[in-house]
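See the structures that follow.
Since every read-out is calculated from the coordinates, none of them should be taken as a lab result. Quick caveat: nothing in here was measured; it's all calculated off a predicted structure. Cβ atoms are built from the backbone, for glycine too; each structure is taken alone.
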Structure P
Amino acid sequence: MAWKGGKRVGLGSKEYLSSTRWIRLAGALGYTLYSLPDAAHPNLEQPPPPAGLGLAASDVEELSSLVNNKTAVTIID
């Protein structure tokens with residue numbers, strides 16, 4: 001998922017390059033990997049979701065380019 005100006009944006013849109021990325025985990029109902037501000041993205045406009053794990057925005061951006069909705073994800077403590 002990508003957000004810009006409080007709205008979701010599509011992969012092919014011009015806003016996508018400067019958007020805030022999230023990764024929704026299908027098997028964990030309502031659980032999302034979401035972006036936190038970092039040096040490359042100091043001002044994020046989208047508030048965090050109710051449940052999830054916050055990661056540096058650059059890390060979520062990289063992860064979002066490596067996974068799709070069929071990628072198995074395991075989070076361990």
Structure Q
Amino acid sequence: MLKILPIAFAIIAISLSTYGLITRDYQLNFLMIFFLGLSMLTLGIREFQSKRKAYGLFLIGVFFFSTYASIQSFIWR
């Protein structure tokens with residue numbers, strides 16, 4: 001399950017970024033950042049399970065920052 005989710009979240013994020021680049025409509029960037037953050041969260045959980053805590057903490061920190069940036073972008077647009 002934790003092998004499929006990061007790939008699915010990354011595909012969604014790449015699709016949203018490709019859509020934004022092709023149409024020059026950047027209103028969905030907050031969703032792209034959010035799905036990249038979810039991908040980082042699942043990777044961080046997987047790193048914790050494989051006993052690499054420093055890298056897992058870093059990835060979970062990236063998740064929190066990207067979620068904050070995504071919510072901030074959604075509120076202030």
Structure R
Amino acid sequence: MTAVIDDAVAEYEHKKFWEEMRAAVERTRREDPEGWADHLAETAAFDRAAPDGLEPEDWSSYLPPKEDDADNPR
């Protein structure tokens with residue numbers, strides 16, 4: 001029984017973490033577009049510097065749709 005409760009709590013904490021993360025990312029995109037642009041530029045610089053030869057990954061599906069893009073959910 002304890003394992004079931006532990007699993008449920010862990011799942012809840014995991015979901016809560018990602019909900020808060022998505023909200024923070026969206027808040028930054030909305031309230032600090034310059035800071036968001038800086039973040040994207042820095043991320044792109046690291047992606048280009050990776051010597052693994054892999055194409056950059058698309059993480060956009062983890063972000064909520066932009067307000068003007070509500071008809072095109074990710």
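Which one of P, Q, R has semi-axes √(5λ) of the Cα gyration tensor in Å, as calculated from the coordinates, equal to 19, 14, 12?
P
Determine which structure produced the value -22500 for helix-only ellipticity at 222 nm (-39500 (n - 2.57) for each DSSP H run of 4 or more, over all residues; to 500), calculated from the coordinates; the candidates are P, Q, R.
Derived from R, not from the others.
In terms of distance in nm of label points 7 Å out along Cα→Cβ at positions 20 and 44, which of structures P, Q, R is highest?
When distance in nm of label points 7 Å out along Cα→Cβ at positions 20 and 44 is calculated for P, Q, R, structure R comes out on top.
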